[in-house]
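Visitor: Take a look at these structures.
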Structure P
């Protein structure tokens with residue numbers, strides 16, 4: 001019954017993304033290993049793992065996708081996963097509940113991030129683990145880092161919204177749903193509010209925030225709000241990318257993107 005109610009509530013937010021998942025074209029499926037795991041959200045989570053291209057790995061990175069039918073395939077399609085693998089990092093991509101091949105349950109997406117991160121750490125116990133999120137995935141990663149037991153020593157967060165309303169206020173029905181949830185279930189809304197989670201980060205993970213100057217969904221000013229919330233809780237770097245649209249800073253500035261992301265991980269994850 002509970003899942004049926006959540007399915008109705010989630011439809012205005014994510015209904016258009018509920019389509020069969022397909023591998024992105026040009027991806028060598030043989031390089032990826034399937035994994036299924038259970039989240040405390042109640043969902044069965046679908047994940048894929050690929051090893052570093054180097055003889056030995058420096059660390060392992062969990063990649064948390066933005067909204068979209070492509071879900072976990074975002075990181076493969078646009079080349080982010082290959083950047084990390086070439087730099088010496090194992091990667092795991094996965095579908096948040098209700099996206100891609102994962103089952104749909106509650107709105108507790110941070111628990112999906114937590115479960116996937118803990119599983120990645122189990123698979124590579126001797127390596128430091130970081131989280132790399134975009135848009136919704138970045139926001140939910142911040143929230144996941146407020147939970148004890150998360151394994152993340154560093155975080156790269158691109159286009160993260162500071163609160164749900166900052167992103168959804170332009171959409172009347174989702175906006176109303178969030179406003180009602182703040183009245184009916186205020187604790188639930190707080191669990192999904194990155195600026196609140198930022199005050200309670202566990203472990204002080206170093207954080208790289210990336211925002212595009214051409215991003216109409218999570219503008220730079222929203223990123224500055226999140227940075228302010230993170231100040232004092234984590235060492236935070238901020239990169240404002242000229243001409244970059246929402247979640248597409250890599251496309252706008254590929255060489256600098258590679259350099260900044262890899263240098264950040266090599267410096268802050270390996271030092272952790």
Structure Q
């Protein structure tokens with residue numbers, strides 16, 4: 001089977017078919033690295049935080065998040081999160097092929113109005129109830145509730161329209177462009193210097209911008225994205241380790257094994273076995 005066909009059939013590459021509601025714990029499938037490492041999701045993601053605090057890094061920009069914050073992260077957007085043990089809330093996966101009236105860009109909405117807080121809570125409660133009862137026409141109901149959620153976000157964003165838009169710093173724009181390239185090309189195995197050349201800057205300048213905006217280097221972002229993909233394929237599938245290494249641009253399975261050991265202190269085989277024992 002050709003590599004492109006295998007990639008297309010990988011579980012982490014498929015968007016949800018209809019809206020799906022989960023807790024933050026369910027979002028990680030019991031493995032915190034699934035949020036903590038840089039990655040992109042195949043579905044649009046809405047997160048509503050009900051308690052606690054954490055940090056989100058989206059397109060390389062680190063931001064604090066807390067109670068009564070909503071995040072919208074479009075499918076294919078590089079991101080990571082450190083939610084902390086006391087951070088609770090609801091996550092909604094939305095099909096990437098049904099953008100409709102959803103925002104086109106990342107949104108971070110701080111909701112101070114109690115009525116608006118209650119409104120989104122009611123929408124999410126109804127989505128959870130519909131999902132758990134498995135009644136007839138569930139997909140249609142899921143789309144309807146997702147539409148209400150989208151309308152709620154648009155209303156919240158409309159309240160911000162009259163406020164002046166701050167100028168986006170050059171370092172932030174560069175970091176976001178780099179993150180988009182990483183998500184596109186992380187399987188290529190190319191070094192950070194090649195990304196810098198594509199962006200027309202030096203590796204030093206690129207890494208300085210990433211550290212300024214998100215607290216990590218450009219090389220760290222590439223490493224985390226590759227590590228996420230590697231762990232996902234190792235722990236959720238049965239592809240041979242040699243093939244996974246090839247899919248992620250490693251010159252040999254031995255080099256891939258060293259990479260995994262350096263990052264996790266375990267071999268690829270041990271990571272795979274740990275989730276099945």
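Visitor: Comparing mean count of other Cβ atoms within 10 Å over residues 126-133 across structures P, Q, which is largest? Provide the component values of the computation, followed by the final result.
Guide: Working: P: 23.6; Q: 15.1.
Biggest value here belongs to P.
Visitor: Name the one structure among P, Q that distance in nm of label points 7 Å out along Cα→Cβ at positions 182 and 214 of 3.3 was derived from.
Guide: Numbers: P: 3.3; Q: 0.3.
Matching structure: P.
Visitor: So helix-only ellipticity at 222 nm (-39500 (n - 2.57) for each DSSP H run of 4 or more, over all residues; to 500), computed for just one structure, reads -15000; which one of P, Q is that? Let's see the in-between values first.
Guide: Working: P: -10500; Q: -15000.
Matching structure: Q.
Visitor: From which structure (P, Q) was FRET efficiency 1/(1 + (r/R0)^6) of positions 62 and 158 (r between Cβ atoms, R0 = 25 Å, to 0.05) calculated, if the value obtained is 0.40? Walk me through the intermediate numbers first.
Guide: Numbers: P: 0.95; Q: 0.40.
Comparing all candidates, it corresponds to Q.
Visitor: Which structure, out of P, Q, was FRET efficiency 1/(1 + (r/R0)^6) of positions 46 and 246 (r between Cβ atoms, R0 = 35 Å, to 0.05) derived from, given a value of 0.90?
Guide: Values: P: 0.90; Q: 0.50.
Matching structure: P.
Visitor: Comparing distance in nm of label points 7 Å out along Cα→Cβ at positions 22 and 54 across P, Q, which is largest? The partial results should precede the final answer.
Guide: Values: P: 3.6; Q: 1.2.
Comparing P, Q, the top value of distance in nm of label points 7 Å out along Cα→Cβ at positions 22 and 54 belongs to P.
Visitor: One of P, Q was used to compute Cα extents along the principal axes in Å, and the result was 56, 47, 35. Which label is that? Show your work: numbers first, answer last.
Guide: Numbers: P: 52, 37, 35; Q: 56, 47, 35.
Going label by label, the one that fits is Q.
Visitor: Also: Given a computed value of 4.8 for distance in nm of label points 7 Å out along Cα→Cβ at positions 134 and 166, which structure among P, Q does it belong to? Working shown, then result.
Guide: Values: P: 1.9; Q: 4.8.
Going label by label, the one that fits is Q.
Any read-out appearing in this document is the output of simple, stated calculations on the displayed coordinates, not a laboratory observation. Please read all numbers here as calculations on a predicted model, not as lab measurements. Cβ atoms are built from the backbone, for glycine too; each structure is taken alone.
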